[in-house]
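So, here come the structures, one by one.
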Structure 1
């Protein structure tokens with residue numbers, strides 16, 4: 001890391017270089033999962049493959065932006081891992097509507113679900129794969145993911161320090 005920090009690279013270039021391989025990897029894993037669902041489990045696919053790929057990429061960027069922000073704010077790797085677990089994994093399973101319907105949750109938890117990116121991605125996935133929804137029908141969830149990823153990336157770039165002392 002010291003070698004990178006003394007080079008004439010700006011902070012946003014370091015962040016892009018750190019996140020880009022994970023975007024590509026997550027994108028490829030998503031394609032494999034989709035192909036397994038369609039061909040092995042015979043899941044009907046009603047919508048646009050291109051729209052699904054574009055909006056999946058947007059979700060991947062949002063999720064990685066949240067992870068990046070957590071890792072920049074945390075003092076150590078262990079703290080970052082614990083914060084990521086608490087801020088991403090548990091809310092994604094419990095509050096996104098993946099396991100429990102949001103409408104059956106207490107009101108306070110229903111309001112908290114508006115902050116969970118996976119809630120919007122589930123709307124996108126279900127809309128495209130099962131209903132054949134168009135981009136205009138999915139504009140609100142896509143807009144939320146776009147705004148959230150932009151805010152998280154801006155925070156990450158501003159908080160990123162190019163010196164070794166904190």
Structure 2
């Protein structure tokens with residue numbers, strides 16, 4: 001699969017749901033439904049990856065003598081955020097002695113909608129064991145306080161531009 005998709009650190013593929021249509025403990029299922037979420041920071045590369053995943057699924061089905069039906073449910077275009085805001089947040093984090101790594105977030109955050117009408121960026125705080133968007137998500141009060149302070153510093157810096 002890596003040969004077909006390449007070594008692309010900006011690509012994300014997640015199985016969002018997997019269900020056996022007629023489940024039974026002792027029978028090989030006749031049909032399953034799998035929902036994939038494919039993301040990338042570049043729209044053209046996202047389209048290439050989508051085509052590659054489709055080819056891989058169809059090739060696997062042919063080799064196994066079965067079929068695969070692929071039905072796109074939803075597409076959210078890649079939404080770049082405001083470079084100056086990203087820089088302002090990074091500068092505010094660094095001024096407080098913290099790293100300011102940039103990361104892709106392909107999730108359907110409200111910020112995507114806001115970005116269509118106003119300059120937008122997002123600030124993340126670390127979660128325990130990297131788990132987020134999950135019932136086990138936990139961010140320490142210290143990290144939340146620091147994130148709030150960095151956001152405040154960035155707002156003040158942006159307002160004073």
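Throughout, read-outs are computed from the coordinates displayed, never taken from laboratory work. Small disclaimer: the values here were computed from a predicted structure and weren't measured. Cβ atoms are built from the backbone, for glycine too; each structure is taken alone.
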Open item on the list: Quick check: 0.15 is what I get for FRET efficiency 1/(1 + (r/R0)^6) of positions 17 and 153 (r between Cβ atoms, R0 = 30 Å, to 0.05), calculated from one of 1, 2. Which structure matches?
Closed with: 2
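Tell me which structure, out of 1, 2, gives 1.00 once FRET efficiency 1/(1 + (r/R0)^6) of positions 57 and 89 (r between Cβ atoms, R0 = 41 Å, to 0.05) is calculated.
Numbers: 1: 1.00; 2: 0.60.
It traces back to 1.
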- [ ] Could you tell me which structure in 1, 2 was used to calculate relative contact order in percent (Cα under 8 Å, 6 or more apart) as 17?
- [x] 2
TODO: Identify which of structures 1, 2 gives the largest calculated value of Cα Rg over 2.2 N^0.38 Å.
DONE: 2
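For which of 1, 2 does helix-only ellipticity at 222 nm (-39500 (n - 2.57) for each DSSP H run of 4 or more, over all residues; to 500), calculated from the coordinates, equal -12500?
Working: 1: -20000; 2: -12500.
Considering all the candidates, the number was obtained from 2.
Compute distance in nm of label points 7 Å out along Cα→Cβ at positions 9 and 25 for each of 1, 2 and report the one that scores greatest. Provide the component values of the computation, followed by the final result.
Values: 1: 1.6; 2: 4.6.
When distance in nm of label points 7 Å out along Cα→Cβ at positions 9 and 25 is calculated for 1, 2, structure 2 comes out on top.
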